[in-house]
Structure P
Amino acid sequence: MSVPQYKRVVIKLSGEALAGEAGFGLSPAIIKSVAEEVKEVVDLDVEVAVVVGGGNIWRGKIGSEMGMDRAAADYMGMLATVMNSLALQDALEKLGIETRVQSSIVMTQVAEPYIRRKAVRHLEKKRVVIFAAGTGNPFFSTDTTAALRAAEIDADAILMAKNNVDGVYSADPKVDEDAIKYDTLSYLDVIQQGLQVMDSTASTLCMDNDIPLIVFSITENGNIKRAVLGEKIGTVVRRNV
């Protein structure tokens with residue numbers, strides 16, 4: 001069996017990735033497929049944490065554009081991530097994977113509160129930890145949550161699974177047919193060129209803490225495992241290239 005390149009990873013899933021072709025809501029088939037891919041990584045004896053977005057249910061930016069208070073709209077988005085996290089937890093546990101959801105917003109009936117030392121202990125016991133409710137603060141994206149949690153738990157890498165692109169491009173490949181796909185990039189390149197990988201706060205956090213980011217498509221089965229094994233898929237973003 002191939003040797004994993006990382007001992008502990010944070011998998012970042014967009015909410016849209018759980019919606020399937022419908023683009024909104026939850027697709028049971030997609031959630032099951034994602035859970036099976038996570039299980040493949042757990043079976044490699046890799047410690048796995050997951051951060052899930054909420055864009056398939058609600059996006060704070062849309063609420064803000066509707067005239068809502070931005071903070072209130074963002075809190076609604078955080079609650080959407082909790083719903084997605086519970087759905088993923090259920091799918092993982094149906095596969096026999098012990099899982100914990102930790103929420104940055106206290107809701108003890110459905111999830112543990114986020115406690116860094118407890119999260120690390122769960123990971124050491126080979127439980128999958130799903131970080132829900134973002135950072136618990138408005139104005140921060142779930143990309144920033146992934147970067148922050150990865151730094152806090154001393155993760156070896158962030159695996160960013162996308163549902164609409166297979167890496168980082170110089171422009172939107174759906175709009176610009178001349179867009180160039182990058183194999184490797186530095187975080188400074190991402191920030192200076194304004195590439196749509198993750199927001200600048202998340203990029204800066206990853207750069208400052210020297211956390212590699214692997215961006216790839218989740219639509220191809222087995223890609224999460226390939227990323228963990230160090231196969232050349234998608235785009236790798238590092239502090240120094």
Structure Q
Amino acid sequence: MHDAVTVSSLVVHRGSREVLRGLSFGVPAGRVTGLLGPSGSGKTTLARAVVGVQRVRSGTVTVLGAPAGSPGLRARVGYVTQAPSVYPDLTVGENARYFAALYGRGAREAAAAVADVGLAGDAGRLVRDLSGGQRGRASLACALVGEPELLVLDEPTVGLDPVLRVELWARFAALAAAGATLLVSSHVMDEAARCDRLLLLRDGDLLADCTPAELRARSGTDDLEAAFLQLVREREQVAA
């Protein structure tokens with residue numbers, strides 16, 4: 001299996017602070033890769049680097065065979081930020097149809113994307129009248145409508161109730177089964193079990209690049225949160 005994303009020796013600074021510290025890894029194609037770690041660990045910065053909107057100090061990021069941010073990737077990569085990137089003065093359906101038109105698709109595809117995120121009944125509502133979780137799902141619909149080969153999602157389940165979280169993760173799995181590659185960030189460790197592969201970040205360092213099963217075996221526990229904490233303690237002991 002080939003990698004849809006290859007990151008090599010990636011270093012990112014913000015001012016004088018090193019935010020990402022020489023990261024190297026691959027994101028396998030057609031799989032859901034979880035980018036997990038606490039707030040401030042560098043997840044958003046890394047997501048931005050993958051989609052090509054982050055200035056890097058050194059290293060390379062290759063996406064679908066081209067440098068991250070290349071013009072030819074614009075129609076092949078979808079990106080959902082933490083803050084919903086939709087127009088508040090348009091309805092959910094109007095937003096989806098607008099983005100569908102940008103991708104050369106029509107109203108049918110727009111309606112399907114809205115339904116996929118559970119907002120079919122709210123398609124006629126203005127985005128500004130939606131809850132925060134609904135606005136996030138509207139933003140996701142606008143990314144899905146382009147049927148991207150790579151979908152980068154920055155904490156897409158924050159603020160959602162447990163039922164909607166389960167439904168969205170099922171949708172992510174279905175997209176991967178159909179051939180798409182997903183990079184999904186989260187600070188909720190119980191979502192790690194829903195991923196095919198895990199990238200565990202802390203303070204800009206990559207603590208692990210493995211499957212959930214490999215992480216359990218390495219730590220000797222079935223509790224993925226406990227496994228992550230064990231990696232943190234091991235890192236701190238080495239640093240000391």
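No value in this document is a laboratory result; all are computed from the given coordinates. What you see is a predicted model, and the numbers here were worked out from it, not measured in a lab. Cβ atoms are built from the backbone, for glycine too; each structure is taken alone.
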So if we calculate distance in nm of label points 7 Å out along Cα→Cβ at positions 31 and 111 for every structure here (P, Q), which label has the highest result? Q
Ranking P, Q by relative contact order in percent (Cα under 8 Å, 6 or more apart), the structure that comes out highest: Q
Can you spot which of P, Q the value 3.1 was calculated from, given it is distance in nm of label points 7 Å out along Cα→Cβ at positions 55 and 87? Q
When distance in nm of label points 7 Å out along Cα→Cβ at positions 39 and 207 is calculated for structures P, Q, the one with the largest value is P
Have a look at P, Q and say which one yields 8, 31, 35, 20, 5, 1 for P(r) over Cα pairs in 10 Å bins from 0, in percent, as calculated. Q
Which of P, Q yields 20.6 for mean count of other Cβ atoms within 10 Å over residues 47-54, as computed? Q
Computed -0.31, -0.41, -1.18, -1.33 for log10 I(q)/I(0) by the Debye sum over Cα atoms at q = 0.13, 0.15, 0.26, 0.28 Å⁻¹, for residues 7-62 alone - originating structure among P, Q: Q
